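See the structures that follow.
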Structure I
Amino acid sequence: MSDEQSTARAAVLRREILAKVAEYYDVAHRPADFIPGETFVNYGGRVYDERELQSAVEAILDFWLTDGPRAETFSARLGQYVGLKRVLTVNSGSSANLVAMTTLRSRQLDAAACRRPLKNGDEVITPAATFPTTVAPIVQNQLMPVFIDCKVGTYNINVDLLEAALSEKTRAVFVPHILGNPVEMDRVMAFAEAHNLYVIEDTCDALGSRYDGVACGAFGHLSTFSFYPAHHITTGEGGAVGTNDKKLYHIAHSIRDWGRDCWCDHKSHRDGECGKRFDWEIPGLGEPYDHRYYFTEIGYNLKMTDIQAAIGLPQLDKLPDFVAARQRNFKVLYEGLARYADHLVLPVWSPKAEPAWFAFTIAVREDAPFTRRDLNDFLREHKVETRYLFAGNILHQPGYRNIPHRVATPMPETERVLKSAFFIGVYPGMDDARLAYILQVFEDFFKARGLH
């Protein structure tokens, strides 16, 4: 068989395989009908169709096993969506936070205008009501987390307390948009600019959210994203680091790729885009060296695979619809639960915010005639999944009780989150029947206690 015949035959086989994949999806993966009281109502999950399966299979057929052309396309499209010049894919949102924080420790920042690298003991302001992987990279980089209180209702960092947290050692702010609710980023950035601080914007919960017309993730010096199955789009595992700063991008790229200095595209350029890969000068060596094996950072291997990116590409196509579905589902639950506001704190958001809600967060009021445990047990018994709000107050978690840290302000609201807050789902897999069932279960709970 000639090369031309082989190519033609391969194309026919590929079409047949992809057609079978679509058929397989229809038989094995199409969502089952919802049966109230029998079907578990998840707080989140994967929403996909045959296109994700076909895209993943195509990547396998091409057998590009590490990051490749699909990862590059995914990065570019994500950057266009958020409004970022540079996006670097990684293997998880947790790794994205690690890469972002580690980037700010690079000695290469010595040459950057008005900025220096963070050093041991420098302080990073962040909330205590958060997911652990916002705090972990601060500790792992031998920096000092400085905790301030949040606000029950928004569950975000209380920006009124930023000035109170400031010290001569403060060098950065690491701010997450909790469960898709945008932080008041205009105030955060004004504070950071006034004191020459770095800002890392943890957007892992908030892809698609906007503040004052700008996409969350486009404010900070660095931003991070997660594509875990419960998040706004999924690649299975996966994440990304974004920035508009060329220097920070190159450092982050190096940290992601073993600490290697060279970041150009070797997949299409044997000698690198610079054309002098094998003529790189290492100080003191006295002869040229391969730039691909020239290491300027202490790094990791945290790359996304092309198969993951292949799943992410059709997910990006669906992202606007996913965001709209989350907003719609949130609205239905908010309107349906408003009648219980005497006993429940419903979500609050800034007038400037357009949240792409990750979930619907509720706090049981302190004077309510029932506890969070009572309500959560009832919901779960009736097959409505709930989650507590991450770590609550992370300083109560065994792994974090003894970390070096500073508590800058009293944290009564964070303690309320720890003891009274939880969330239910608004993800695009929710349909009218599931939303109506959730509201019925809440009604049944309040009726049973004579509170309707």
Structure II
Amino acid sequence: MTKKEEKGITVKKDEDMSEWYGQVIVKSDMADYTDVSGCIVLRPYSYAIWEKIVKAVDERIKKMGVKNAYFPLFIPEKLLKKEQAHVKGFTPEVAWVTHAGDSKLDERLAIRPTSETIMYESYKDWIRSWRDLPLKINQWNNVVRWEFKHPVPFLRTREFLWNEGHTVFATKEEAEKECTDILDMYDDVLKEYFALYGVKGRKTEKEKFAGAEYTLSIELFLPNGRAIQGPDAHHDGQNFAKAFGIKYLDKNEKEQYVWQNTWAITTRMIGVMIMIHGDDKGLVIPPKLALVQIVIVPIYFKDREKVLKKAKEIKHMLKDYSVELDDRDEYKPGWKFNEWEMKGVPLRIEIGPRDIEKKQVVLVRRDTLKKDFVKINELKEEVKGSLDAIHDNLYKKSRKLLKDNVVEVKDMAGFKKAIQNKKLVKALFCGDEGCEDIIKDKTGGASSRGIPAEQKKKGKCVCCGKESKYETYFAKSY
């Protein structure tokens, strides 16, 4: 039996999601494992998705006045020590370079876990006057974070790809507005490209980014009952400015510290998309992210050249889309159907001799597996409508998944029951870090996921009974 003939998914998603996920990413050619623990290969099928994400985000941030740059992968230890809160948050995750060949380095070099420290050493020299502000720089790069025991491809890897925006402003108001605008931008990308629904909110003090004044994030809910953080934006206040001496002369010739933000989206979102949209047959990829949007499978026992000629004409007709013509003779049509379904191609077009006689094709949607007979002269319009419908359906299903699993609780008994039932809990919370520790202990690992901007209720903290500060989402995290 050939390798390709062994490709089918052998476990159901709702029975063993971890095994299902592992099979899907490898058998669909999304990723592969390596000899480096916690590091994966992004194969062309997934890297093409990342390229589309890069393009979508890059277009949006450039309209916001952001420019791309690149800073070194290696960060001297002395720079990491300049911002102690930041170092405390990242030191356990840092991988160090200590030798060059057989020679020990005079100073250890950290392999970039994030770039604040290396970038801000330059910022302090670049910024002198109010005329130099705002400074809005982003870089697309890789980072390395070593501290975890159970790597999961895309979702938790020691090396991953992301963007990291690092922006600088003269006033707090400008910085905070950008922070909100950036999160809205990421939310738009999740909706328009990933067909994913998430809840926007502010992280608690315990869960915020190390070194930030506060963190805004988009939280998503997975079918296994766990929450996962998506893109985020951090308002860093003047913490890094004071640590690195980033100051400017204002219009009155007075020296002021700047205000800063950082923000990012990562390759983790590919894994989130797979987990939320995928089914027992494999991937389900939203049309705007798919490397192959349409696959044409010709069906023939005779009239091969006639069918292939018409299939090629249809491919040309749909040249505005990414179309694959699967004309491999060594595989039967049914096998091809299964392979392309596993790879998540949004639309499949089947055409055989009888279809040609009737001037039609069979159009199959990947999300519903619904088959329709479509006249060839109506195909372009049907394809556009079907791709839009697939996207809308996936987004609605993602939104329903999250909304249907939110449970509002009033006491710890209800809280524990909801977590046991793999729900996303919404509860009144006092904001105290000690209460978060108690909640995590009593519920077997639930943590705060975010404080929604819209607050409807006030009352007593679900944990300690003190006056609550806000409604907060809690769940076990992935």
Structure III
Amino acid sequence: MTPVPTDVSARTSSPASDLIVESEAVAAAVLDSVRSQKICDIHTHLYPPTFGTPVANRTGRTDTNGLMLWGIDELVTYHYLIAEVFRVVPDSELPYETFWSWPKQRQADHIWQYLFVENTPLSEACRGILTTLCRLGLDPNEKSLSAYRFFFNRMDPSEYIDRVMEISNVSSITMTNAVFDDNERSRWLSDPSIGNDQRFRSVLRIDPLVRNYPMASARLQQWGYHASTDLTASTMAEIRRFLNDWVARQNAIYIAMSLPPEYLYPAPDNDPVAKAGQHVLEEAILPVCAEQHLPLALMIGSSLQTNPALRDAGDTVGKADVSSVARLCRQFPSNKFLVTMLSRENQHELCVVARKFGNLMPFGCWWFLNNPSLIEEITEMRLELLGKSFVPQHSDARILDQLIYKWDHSREIIARVLIDNYQRIARTGRHIHRRDIQRDVEALFGGNFHRFLAK
């Protein structure tokens, strides 16, 4: 074994060396690399202006059902904050029905008053809004939303996308394009160029094909696909035709679906709906993914509408079966699986399974895991088990402005974890080079995903 030199000059004698010695220099190099690295955000619910925007702005164009959400009222009425405000002002004092009857601005004023004015905004969702306002050059101490509304009303939506992407240093945004959502589907059909904004990439979202095939079958037949509930060979061919049509229409980079915590593969024999979904997965979805060289993204663990009165804020989390993921990876080695799970308790087991299957890529800290303490814990564990062969984060942003705080906060946490790991490596005598740090950071924030997509 080569002895560890004690003289710093012995380790930095090369004039062209990018070797880093001091612990503080390692930290500075990691922070510089992480902060300067452009990010490919691999999963969001964001849209360009071609999908319509309901926010009033200087363009004078609004679309009540528009899908591009941005601005202060959308930020403050995000479902995380709706759930939180009902813990401060419970439904016994303000009935859910009353809150939902209010226009969005009044809802936002209510949330701002009780979460930001009368209480310290300690939660991650609240702090995120403060970070966003600060990074936009706004004072986060306003007692009302009036000044913020004036700021956003002067914005052009497309120009504002550029501004947010510059502040968050995001180079590309991956949409979630739900083909079974009538609002979105009609937009794709009415305007073939709707997905041509080069800042955004499309993902074909197909949940009902697996979660509720009888319903999906009825819709497919309405749309001109002869996909009966009998699951015959001709039906499977029609489902494959449907998938290929929409992959082509959207130019989708992967196919995705969200699954409940009770999802099992293979499906129980006494559950005909789940069994039908299994057959569609095996005989239509996975073959199309393999032929098109597209990963299948599985987002597992969401329990919908635990409290329906809260609407989108009423969903919760459940522990899922990771062995089902392992069986899929083993049975379909020609397919690639992007997997994120919602339960903290699933994270270690998923990492261990990923060590066994090169066609499995764990990604992100999804939804209720997108909190600093959990991001740090999960990123540390993944580095320990997988090295850098994973995607540490995605924003899951639904409001454009959320890109700012979600990536500001995540960069800080991921950098801290990397610093600790590089410093531990350095203490063994292993040399740390800036070029190695830059290579690793590039892989984590985009390179791993791009290589996984490669055909």
Computing distance in nm of label points 7 Å out along Cα→Cβ at positions 408 and 424 for each of I, II, III, the value 3.0 comes from structure III
Output the label of whichever structure in I, II, III has the greatest value of distance in nm of label points 7 Å out along Cα→Cβ at positions 80 and 376.
II
Which structure, out of I, II, III, was distance in nm of label points 7 Å out along Cα→Cβ at positions 176 and 320 calculated from, if the result is 4.5?
II
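Only the coordinates and a few stated rules stand behind these numbers; no lab work does. Just so you know, these numbers come straight off a predicted model, no measurement behind them. Cβ atoms are built from the backbone, for glycine too; each structure is taken alone.
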